[in-house]
1. Distance in nm of label points 7 Å out along Cα→Cβ at positions 44 and 340 computed as 5.2: which structure among I, II?
2. Who wins on Rg/Rh (Cα atoms, Kirkwood Rh) among I, II, i.e. which is largest?
3. Given a computed value of 0.6 for distance in nm of label points 7 Å out along Cα→Cβ at positions 140 and 172, which structure among I, II does it belong to?
4. Identify which of structures I, II gives the largest calculated value of relative contact order in percent (Cα under 8 Å, 6 or more apart).
5. Could you figure out which one of I, II the value 2, 9, 17, 21, 21, 16, 9, 4, 1, 0 for P(r) over Cα pairs in 5 Å bins from 0, in percent, for residues 92-227 alone was computed from?
6. A value of 24.8 was computed for mean count of other Cβ atoms within 10 Å over residues 84-91; which of I, II is the source structure?
Structure I
Amino acid sequence: MTVPAPVALYVHFPFCLSICPYCDFVVYGGRAARRPDSQVARSVDALITELELRGRAARLGSVYLGGGTPSLLPPQEVGRILGAADDSFGIDSDAEITLEVNPGPADRGDLAGFVAAGVNRISVGAQSMDAGELQRLGRRHSAPDVATTVAQARSAAVRSVSVDLLYDVPGQTLASWRASLDVTLALEPDHVSAYALTLPEADGAGDHLRPSPGAARWRARARHEQDDDRAADMYELADERLARAGLDWYEISNWARPGHASRHNQVYWQGGAWEAVGPGAHAFDGVATRRWSAASLELYLAALEAGRLPLGGNSVSAESVAAAESVVLRLRTASGVDLADLGSDVAEWAAHNGLIEPTAGERVRLTRRGRLLSNELFERLMPAPRTAVA
């Protein structure tokens with residue numbers, strides 16, 4: 001089977017000035033991110049080496065620099081990374097180039113410089129517009145900092161501005177969530193992502209880092225303060241207010257103005273092939289194989305400084321599992337799937353429970369109720385595990 005060339009690239013920058021207790025990404029803070037002991041310069045060189053080693057003929061329609069806080073990078077280093085990606089793979093002239101930005105004054109970086117380096121979309125990690133919630137989440141910025149960042153992005157002619165928010169946060173109420181939405185919408189973003197706060201019990205294996213003892217205790221307390229019914233009310237409120245402001249849902253947790261849906265994330269949901277570089281980064285070949293790099297920064301740097309690809313692993317889905325995974329991912333989107341993709345039994349159950357609705361042609365998509373109960377539907381779509389016979 002021919003493996004398709006990647007159409008998107010994810011670049012993981014694994015540094016933050018401080019690490020939020022809920023964060024489950026591969027992130028290093030403190031001395032690793034700060035001079036004089038910073039590992040940032042070594043890591044940029046390693047990322048470029050990995051791009052060179054993994055490069056092959058492709059035309060990338062999207063490059064996403066995430067983290068971590070890639071806005072800590074000087075614009076010239078962002079330009080070096082994008083140049084290496086273009087040399088190693090090829091970037092389309094009209095590609096979407098996204099940079100994640102933390103909105104604090106010490107984190108947001110030089111937005112005009114990033115645009116000059118090739119960035120045309122930013123994703124602002126606001127998470128909340130409530131001062132108390134930001135403090136509980138360990139965030140370093142304020143709501144006015146978010147407004148300043150959006151204003152600077154507009155001044156720098158960033159083509160598309162997205163704002164990330166979290167709900168089901170410890171101490172959050174429906175009223176404070178409504179206020180965060182209102183403050184966000186007053187900034188007129190082109191795109192909003194709203195995610196329920198998830199607090200996995202990371203074990204530090206392979207592609208993840210073990211949380212600090214303090215972060216583990218914070219997560220344990222926070223789980224007790226979460227409430228599924230309140231979270232559902234918050235989701236419904238967000239869907240209503242965002243739609244009223246002209247941002248339509250196009251994926252369960254994402255809303256956008258026309259022309260501003262994330263091209264990069266749509267590659268994930270539509271099952272396209274993407275490449276990924278950086279510690280803990282995950283790639284997909286567009287068929288059935290997912291590959292990841294180990295989370296250890298020192299092992300990552302040591303391998304690439306020796307001219308070798310970093311350690312990691314991969315998983316290959318069986319044909320039936322890969323097909324079901326594809327349906328699940330596509331069903332997350334407003335474009336939905338062909339009714340036949342669900343199978344008659346699952347389709348009948350989902351329709352009876354008000355989880356799906358007709359859309360164009362013979363296609364169906366999730367209703368709002370379906371989006372809220374999507375995990376139950378997705379479980380029914382996955383093939384049952386085989387039982388070993390002695």
Structure II
Amino acid sequence: MTDMIPFIDLKAQYARLHDDINARITGVLDGGQYILGPAVKEFEAELAEYTGCKHAITVSSGTDALFMPLLAMDLDATSAVFVPSFTYTSTAEAILLAKATPVFVDVDEDTFLIDMDDLNKKIDAAKKSGLTPKVIMPVDLFGQPADYPALNAVAAAHGMTVISDAAQSFGGKSGNQMVGAMTDITATSFYPSKPLGCYGDGGAIFLDDDNMADVLRSVRAHGKGNHKYDVVRVGVNGRLDSMQAAILSSKLSIFEDELVERERVAKIYDANLKDAIVPVRVPNSRCAWAQYTVKVTDRDALQAAAKEAGVPTMVFYPRPMHLQPAYRAYGGGEGSLPVSERISDQVLSLPMNPYLSDDQVMRVCDALNAHSK
């Protein structure tokens with residue numbers, strides 16, 4: 001079988017940053033401050049400057065970045081959190097961990113982002129059922145920012161908060177605004193496969209609200225007040241460690257260059273995939289290209305043929321959240337969110353990383369095009 005093209009390529013990235021990463025790790029080891037040390041403070045300052053937000057609070061994972069703001073809001077089972085069904089489990093999971101009620105919303109067929117018409121219908125229906133709309137949690141799926149001006153307007157009209165799940169879109173833009181500075185609260189993930197990823201778990205929360213920032217810093221450290229043994233609220237152990245912060249600072253130094261290379265790969269796919277339905281670009285925005293996801297027919301056969309040609313593919317996601325066993329009680333069952341259900345059978349993600357050569361990207365295109373002949 002032909003050599004497999006890397007789906008992501010952390011080894012090539014590490015080779016590029018080898019000396020800098022090793023020096024930063026050594027600095028952490030020499031300094032001996034492994035939790036909330038200088039490397040964390042430095043990285044948080046870099047994140048705030050990069051995104052243009054006032055507060056960047058690093059945490060232990062992307063899931064905690066979603067969960068902690070919900071926990072800080074003191075929600076209960078009457079609190080409705082509106083979330084697209086076509087997403088990863090973390091988005092829905094965080095809502096239930098915070099004791100709130102998820103309300104699943106359909107997505108747009110072309111962008112995979114939350115459907116605004118269905119969102120408005122679901123808000124009205126939630127109110128009629130006795131729920132109190134509290135939060136809209138849109139997902140920037142595959143790297144494209146959602147329509148935050150429209151989402152912010154809907155939230156304001158109903159007295160709600162927008163908490164963005166930007167696990168896949170860090171580095172993205174809408175106009176001149178960076179992901180992290182477009183809405184009330186933004187959560188992202190630094191899982192290794194993300195556009196900006198560490199060598200373990202990690203995440204961050206972005207916001208401008210001083211009071212909420214103070215609460216979130218307390219929540220991530222077991223709810224502490226003025227000192228470690230002054231516990232003023234229920235919290236979690238949600239801190240990013242210094243080693244991961246140092247690694248992320250190194251990676252952030254080349255991040256803009258990597259985003260340019262991701263766009264190069266995406267443009268080759270755009271121009272050369274013949275029969276697959278390529279991603280629709282959101283106007284006036286920059287995608288971070290966490291995944292390049294097409295819609296295809298006969299997906300299983302295409303995946304098998306691509307693998308034989310040395311082309312790995314992945315399915316994100318094969319089942320929407322409202323049909324997952326853990327969340328069925330909160331959804332409307334089969335047929336209730338037709339777009340999410342349909343595209344779950346169609347989506348296929350292709351190799352996407354900044355270190356793919358043009359020839360490798362064309363091999364991917366050729367493999368898919370050959371199967372469709």
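Every read-out reported here was derived from the displayed coordinates using simple, explicitly stated rules and does not represent laboratory data. It should be emphasised that the depicted structure is a prediction, and the values quoted were computed from it without experimental measurement. Cβ atoms are built from the backbone, for glycine too; each structure is taken alone.
1. This figure was derived from I.
2. Going through I, II one by one, Rg/Rh (Cα atoms, Kirkwood Rh) is largest in II.
3. II
4. Comparing I, II by relative contact order in percent (Cα under 8 Å, 6 or more apart), the maximum is at II.
5. II
6. It traces back to II.
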